[in-house]
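Each structure below appears as structure tokens.
Read-outs throughout are calculated quantities, based only on the coordinates presented, and are distinct from any laboratory measurement. On a predicted model such as this, the values are computed, not experimentally measured, just so you know. Cβ atoms are built from the backbone, for glycine too; each structure is taken alone.
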Structure P
Amino acid sequence: MMDYNKLNQQKQKTIIPYAILFGVGVLFIPLGMALFMGDRTTLIGFFMFLGGGGMIALASYLINKNLNKIKDIIVNEIMKEKGIEGIYQAKNYIAKQVIKDTGMISNSFNQYGGSDYAKFDYKGLTVEYCRLAIYLVTSNGKSTQKTPVYVGPWLIITLDKNLGQTIKIFEKQFFSKGVNNKGLEKIDTESLTFNEKFASYTSDKHTFFYLITPLMIEQLLKHEQAHQGRMLFCLLNDSIHLGMHGEKTKRFKIPLFEAINESHTKAISEDFDNIFKVIDNLRLDHDKFKEDALT
């Protein structure tokens, strides 16, 4: 049972002092600038301005650190209440090499991060989820440009069997230049709507049409329409990757200043339900994805 009083007491004790420190830092910056420009106070103003910036940076770090500790407690308790065996880590994310190995996004990036990593079992499947923030950062000496390569949720569902095949489906408008299709065959489905929006590649036609049925195609179209951003789907041996680049909705949110209550934990619980719904709609627990599949 969630103890909201204890959570809010911990939040007030660990976060409010740093919120005050942040506010002091915000006040120090303009005051320091004013003193810096005044007569005989240049040095004081400089150190006040510098100190204000330092306070803001330190306070932001400590606020996020302690807020994530509370979020860890909340989300892990919700998982326990829902009967989910697994872990949640607010500051963790799927390893870079795992994403690179899919060949689904461009390798032209130099900034990789993420948050809200969850790993749990659902209907005999191992599920991993996180939000990824992957960018190419460039600079010409005068300005810095940050180009998003992939920003959004990434879901990995590990199947019961290694099917030993590869299937890649992605929105043509965004992913075409980044996906590595070497050694794969381009293929069209019976759905003209699907073919117009998505490009499909496979290592084996038989596997593709066995797994990507008309029902699966319909559900992928519905999934894309129900979410912001650009969808990608990848079957890689024993894992299915499902991403939505550009989806701005952040899961597992708790408020900074507002008291934590049942409405916040209900929203997080529904976030897990949405992940379950994706797996259910795509019927990834179907026998064809299990040990006796394709035999």
Structure Q
Amino acid sequence: MKVSVSSLLYIKHPRREAFASLQRLSVTYIDLWDHPGFGSHISVTEDDSAEVRADLAAYGLKPSAVSLYSAEDEKMRRGIDYAAKIDAPLVVAGFSGSNEEQFAEFLRPLAKTAKSKGVRLGVENHVDTPADSIDRLNRLSELVPELAYSYAPPHSVYMGENQRRNIALLGERLAMFYLWDCPWEATGLTWFRNHWNQFPEEQFPGRGKLTARYPAWMETLKACRFEGSLNFLVHGNADWSIAKTEGFIKASMRFLGLEAAAHAASAGDATEKISVE
């Protein structure tokens, strides 16, 4: 398992400042966002991939994913090509269509293109989309066998599902696990629709409503021999200082028992499988 941080946590700070922060945290992997609504640290249509590769290398970082969340075919194709050039193993797509079949029509050719370039195409389990439940994810896998998944525990919780069961069912299809908690104020799906970007402090694992569940999820991931990225993702902290964001990431890594894993990878031990015991 690889410890990663979404660049979304630093979205209003320059890319190199975000990279320097992860270097201080001994985090080796970064999920690079290019999203018109949330913000971008790269542009798959405008940035020189060689420059981004150089920036990553300068801070001892590797990309865990390129997160586009786009339903535009051309941008997705550019993103897949870009990911291959910077050695990112995963590109996260947006949502298209009103059911699994329509979504699959959008994803199928992109998944084949991604596979040809050595990249996986991923989709998040997201409420109010054709990928909102484990049943729909399984149906998508039938229609698009190459598809991978970025699993977000809060979305599954709001859907009333069993996360340990979902992790086991997804198995090798699971490419990224979002380290993301639910605020204590959360009461269900309607609440989430209206407040998804509030209470960012409580969205860090170890501070929110899912605190008691996270140890079991980590054990389940370990038992399933998950080899993807454990990726910190929260919404609503865009105006935080870098120091504040670092403090919350550090505390959450301590809670999850990931500090040793991060330091081992940072020290050049990333080729070995990292235990989260």
Structure R
Amino acid sequence: MTLVAMMLPVMAQQVEVTSVTRLLGHDQVPLRGFYPVLNPTGDRLLYQTAESSGMEMCDMTTGHVATITTDYVAGNDACWGGDGKIYFVTQQVGDDHLVYRTGQCFDVEMGQCHRLAEPQHGAVRAVSATRGGALRAPTGTYRSSADIGNAAWTQGNRLHVMVNGEERVFSPVDSWAGYLWASLSPDGRRVAFFAAGKGIVVIDLRGQVTAMLGNYEMPCWFDNDHLVAQNAKDDGHQFVSSQLVLLRADGSWQAELTKPESMTMQPTCGGGKIVYTTIDGLLHVMKINIDQ
């Protein structure tokens, strides 16, 4: 069901929200979840289940839903590799009351899950790359192949960028609490990330800042020139508003995609689609048209 279509003019550009629909399963039952992650072509979606924080995958064409894991997956601990596989981290509390994290990979075509790193205490991170994926862990780094292509990830207040097999480390802006949510633009020429206290930063592959986009969270590339992000406000205890915004990557333009009172959040982009959820876990699919 299409909910709304509207024109939002700002400066010389316009963005038209052409449709917003609830994401439905194959039985036409609305799907619920958090931390959605579209693959680059926009035909498959990962999300954490609202009930148990396990993870499911929805075929966006057929609505078929498959369970990837019933183990706990923390927010943003899953990604699509350039090889079409899913790289993710599960976690559990041991008998010693410490959290142990396990790096895993799900082969979508084979329907099989493989353990890539044994349970260990400490940070284990899944990294998406243009030709595969990787896991960074205290015990070492796993790569899906010798050449995983280009990648970007954060560690504390450092941004790591892999370019043609060369790892570059940058700290382009000061941040009191570090960096999050790094991603390469579709053409691989820029990296966007969030710096606490500064907002969304865009750099080139030499680590030079090309734009500061404002204090928004969870940036994702819609195309090479635009990103979608979350603009959430809280009172120190809970969210009081949350909306999606469209940002031009050079910092020259921005527009609302949803209203603050909509409590919409956690955007992901792929194949010309935007998927997001609400504070209640209601998954939606948005399509837009950008008039250059």
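The value 22.5 for mean count of other Cβ atoms within 10 Å over residues 24-31 was derived from one model only; which of P, Q, R is it?
Q
Given 0 as the derived value for helix-only ellipticity at 222 nm (-39500 (n - 2.57) for each DSSP H run of 4 or more, over all residues; to 500), which of the supplied structures P, Q, R does it correspond to?
Clearly, the read-out refers to R.
From P, Q, R, which structure was Rg and Dmax of the Cα atoms in Å = 18.5, 60 calculated on?
R
For the read-out mean count of other Cβ atoms within 10 Å over residues 136-143, a value of 8.9 was computed from one structure; give its label from P, Q, R.
P
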